[in-house]
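Some structures are shown below for you to check.
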Structure I
Amino acid sequence: MDERAYWIAFNCVAGIGPARLTALMDLCGSIESAWNAPVQHLEAAGLDRRAIDNLVAVRQELDPQRELEKVARRGFDVRTQEDAGYPANLLHLPNSPPLLYVRGHLEQQDRLAVAVVGTRRVSAYGREVARKIGSELGLNGVTVVSGLALGVDAIAHAAALESGGRTIAVLGSGVDQIYPARNRKLALQIIENGALISEYPIGTKPEARNFPPRNRIISGMSLAVVVVEAAARSGALITASFAADQGRDVYAVPGSILSPGSDGCNRLIQDGAIPVTSPGDLLERLQLDTAAAQQQARDSIPATPQEELILRHVTAEPQHMNEIVRAATMDTSRVSGLLATMEIKGLVRHVGLMQYVRAV
């Protein structure tokens, strides 16, 4: 049986989250063995009585293979943490979802992603800023991640699409339960040029308790989070908090001190968030202003064995070109030319004094 069937089955069991599932798999050796584990193994893995009872009950009622077939019939996809297509930015974060349902397509380029979030009750100022940021990110080959909510989220999604870019919406419901209904047309457009994703099983309704946890996925999918407009109490601030915990940069758009809708952003800046003064400044700070050109170069100039050789000797630590020459046993002039080409492609970065690092 396809192992994804067991991942889907576990996702239907209340009380078994990422940490408990990992512990159970470590003990049992595989997801299939974990699903069929006897009660004593469940206890040894640290599951409490409620989680064990839930698992036993679900195992009696649910056929994993049928659940997988149900997903396939709907034209949806699933990505587990063991799949190569699982979002790279999310993979190694604590409490990352073991399974994601996908409606649309996730691409490798989505690792260059920025979350744009904010209030549902957006002002004319916030609307224009969200549109400019979403559009500029899209134009530069950066995927916009948000939550499909009314207001800032929807504006950022739409702007990315209108600019010809990609966007991903993270739902607080099943991927078959589009919420809010007013954004159904937008959601269908996102499916064509990005993806709707969710950790919740198909059929899950958009309950209020689902939305705060999904915000960790919005931030985790992204290199940084931009809060466009947010009141003092706003779900966007939850996303910003997750981002800080995950080691992501938090950006905030400053607003009027007389506007309650900007209280959250102004407070974030006061607490250390980076103020956004223009979309171009945001891209430059994130070193994403050349992402589109780099992607085009990668597409048009395929990697060569010599480039691959050099890349094996370039790490996250700055190395002088002479060190790379010695390690690759190539002529200095040849290495210099290859490094220049690889920098255009976004494979390496020159950090000064003839030192290079592998690009993220």
Structure II
Amino acid sequence: MTNSAQDRLARISLLLCAWTLIGLVPNLHAQQEDVATPTELEVRREVNRRLQDQALGLVAAIEYVDSVLDKFPTDSELHLIAISLNMNHSLRLTAEEKSAEAEPFVRRAQVLATAVAADPKHLAVADEILAQVFFSAAQLDAAASEAAAMYQNLDQAFRLGFEDIDALRTAPPFAAWQADGTFLSYLEKQRGQVVDRIAVRIRRELSVFESFDFDFKLETVGGQPIAKADYQGKILVVDVWGTWCPPCRQELPHFIALQEKYGERGVQIVGLNIENDETAELQTARVQNAIEEFKINYPCALIDDPFLKTIPDFEGFPTTLFIDRGGRVRLIMAGAQSLSRLETAITLLLDESPAGQ
């Protein structure tokens, strides 16, 4: 599993775990009439108790949820809790370079995800994590040279909205498949379909997005003045990030490539950094080091916590703002995004007529 895939999946699975544990998954077991059925609150409390007990932890939480699933195997919300726990544990083991030990937990999540995906009543919000589960299973199949299973799991991932088509080139398990004509044809077919699906979703997001006042007048870490007004008439993409943030660093190559590809067409990327060092000098040095390390080809400037409050409902790092030629914020994306998704948003804004702004 690649580092970027781990970062992305960790974010998604932890988020789903948070949803389930704080009760945003509604009416757990509500369809059951058996008085012995544990309530939603009881399940959440017991999972939390085991997670918080260092002597028990994730494995104990997984075992508990499995024991409940044995009694109520058709409960899709309970499946989602189990998927989240299994994927989190597999990621932890992978990070400890225990891939062989992680595989059974990915496979368990795959079985659970298959059941949820087959349920037409499953929560649509879960599709993203389900897609990541099937992609992780496909990686295991690719490493084992199990072609039929690999394609089956990839098909399921793409049906659920998997977007990171470039991972099929960069993830190590797929390296041996790059000379396979069938695999390359499959890759190109999926690339076209993914771009089309992303475009449909982003057009819809653009159509309903409510803009807000957003401005900045700052100084780059190189000492140059920079302001939003400088880019009037251009498509401005603002990356709010931090050098300490793994998903933020994961996205940097995308922004660098997009600036290189679309800069001459009137696109400008700007990085706005929140850093944790005690002094502005140390924060500046940290960003300058990142600029050198990644060869960042666009300006970066420091911001502070009060600045973040100018972005409504700011969710976390990274956050990307897309601003059209007329200076209006047209879209926000929270979290690390695929290159395809970032590029599609840019090209759709470029295709808009300036007169229509």
**Complete:** Computing semi-axes √(5λ) of the Cα gyration tensor in Å for each of I, II, the value 38, 24, 21 comes from structure II
**Structure (I, II) behind the derived value -13500 of helix-only ellipticity at 222 nm (-39500 (n - 2.57) for each DSSP H run of 4 or more, over all residues; to 500)** = I
**Complete:** distance in nm of label points 7 Å out along Cα→Cβ at positions 188 and 212, calculated, reads 3.5; among I, II the input was structure I
**distance in nm of label points 7 Å out along Cα→Cβ at positions 76 and 348 - highest-scoring structure of I, II** = I
**Asked** Among the shown structures I, II, from which was the value 1.24 of Cα Rg over 2.2 N^0.38 Å, for residues 92-139 alone calculated?
**Response** II
**Message:** I have 1.00 for FRET efficiency 1/(1 + (r/R0)^6) of positions 196 and 340 (r between Cβ atoms, R0 = 35 Å, to 0.05), calculated from one of the structures I, II. Which structure is it?
**Reply:** II
**Request:** Given a value of 31, 19, 13 for semi-axes √(5λ) of the Cα gyration tensor in Å, for residues 116-219 alone, point me to the structure among I, II it was derived from.
**Result:** II
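Bear in mind that the values in this text are calculations on the coordinates, not laboratory data. Nothing here was measured: the structure is a model prediction, and the numbers come from that model. Cβ atoms are built from the backbone, for glycine too; each structure is taken alone.
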